[in-house]
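The structures come next, written out as structure tokens.
Computed from the coordinates by the stated procedures, all read-outs in this text should not be read as laboratory data. A quick note: this is a predicted structure, and the numbers were derived from the prediction, not measured. Cβ atoms are built from the backbone, for glycine too; each structure is taken alone.
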Structure P
Amino acid sequence: MEYKLKSISQAGIGEANAKAEFYRLLNEPEETESICKDVLAIDPENQDALRILGLAISDQFDGSPKDRYAEAEDMFRRLSNAYDRAYYAGLAHERRAKAQLRAGRPPHTLLVLFEEAMRCFEEAARISPAGNDDAILRWNRCVRILQSRPESDWVQQVETFHIAE
């Protein structure tokens, strides 16, 4: 039996994006993805759908190799606004690092991800709209995560061996 996807109407895009956001808030990322893909099928550069889809994908990060980081990053890279591109790239890095930390990866292997997230948040903060401190809030969260563990956790322990002469 073969089933074919049906297209939503151009007029229904706004409502579909609102539903996608709603399902994301209900922690239903697969529902969110499906709706966003329906929107992107008829409007491939729809900014709301790209943003929401990237977030829904990153909501599913669990720190495993099957995380679809590249796919989330691609959605955020397609955002037309420079602030959004920087902010959401930072968010993807931060979420990836936090998922891998929860999964038990050694902190020193994740420092580069947190630093990249913070670089993106710093860039976003420089160009943020007046009154929008979201990038600063995310920067501060990264700093608090880094401060929540001893500094030695974030530095790779290198053992040295001495050769007897």
Structure Q
Amino acid sequence: MKALIPTEMIERKIYLIRGHKVMIDSDLAELYGVKTKVLIQGVKRNAQRFPQDFMFQLNNQEVISLRSQIVTSKSGRGGRRYVPYVFTEQGVAMLSSVLNSERAIQVNIAIMRAFVKLREILSTHKELAHKLTELERKIERHDEEIKVIFDAIRQLMKPPEAKTKKIGFRRERE
């Protein structure tokens, strides 16, 4: 069965905000084939299903930052008149119970797969970062060992110090 929406398209709509991977309400509405207003109304009617760790509204600074990442219309020119909501992975999963349609179910499955794929990619990056850190530690340890070897070689290369100590007995004066 051919995917309803390509995973790569969904991945491009996932952003990192406040340390969470999230999707914007308007992007989700587009994927589900509904208007953003309809999506938000459904969420507000079921507010108890969407705690802060499932969905939150962006602050003005985040909106400005997001606008610089993606092209969105500015308010006052026919654009959004309210600050967007964003949904975490759990919030997106909860949307399937609010938007009860065949398309919503299929889109949700595709989105969940995209989140899982991103998690796998991040896990791989963490493993690589850990291996790189271990390699750096080994190199540092080897650098110290090499430095000790060079210091020892330098000591061996130094000419012997000329200590002129007289050989024989000393006579003490009375």
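At-a-glance table
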item: With log10 I(q)/I(0) by the Debye sum over Cα atoms at q = 0.11, 0.12, 0.20 Å⁻¹ derived as -0.53, -0.61, -1.29, matching label from P, Q; result: P
item: Structure responsible for 0.00, with FRET efficiency 1/(1 + (r/R0)^6) of positions 41 and 153 (r between Cβ atoms, R0 = 41 Å, to 0.05) calculated and labels P, Q on offer; result: Q
item: Origin of the value 15, where relative contact order in percent (Cα under 8 Å, 6 or more apart) was derived from one of P, Q; result: P
item: Test item: distance in nm of label points 7 Å out along Cα→Cβ at positions 65 and 121 calculated as 2.0, pick one of P, Q; result: Q
item: Structures P, Q, by FRET efficiency 1/(1 + (r/R0)^6) of positions 33 and 57 (r between Cβ atoms, R0 = 25 Å, to 0.05): label with the highest value; result: P
item: Percent of Cα pairs over 18 Å apart, for residues 49-136 alone - highest-scoring structure of P, Q; result: Q
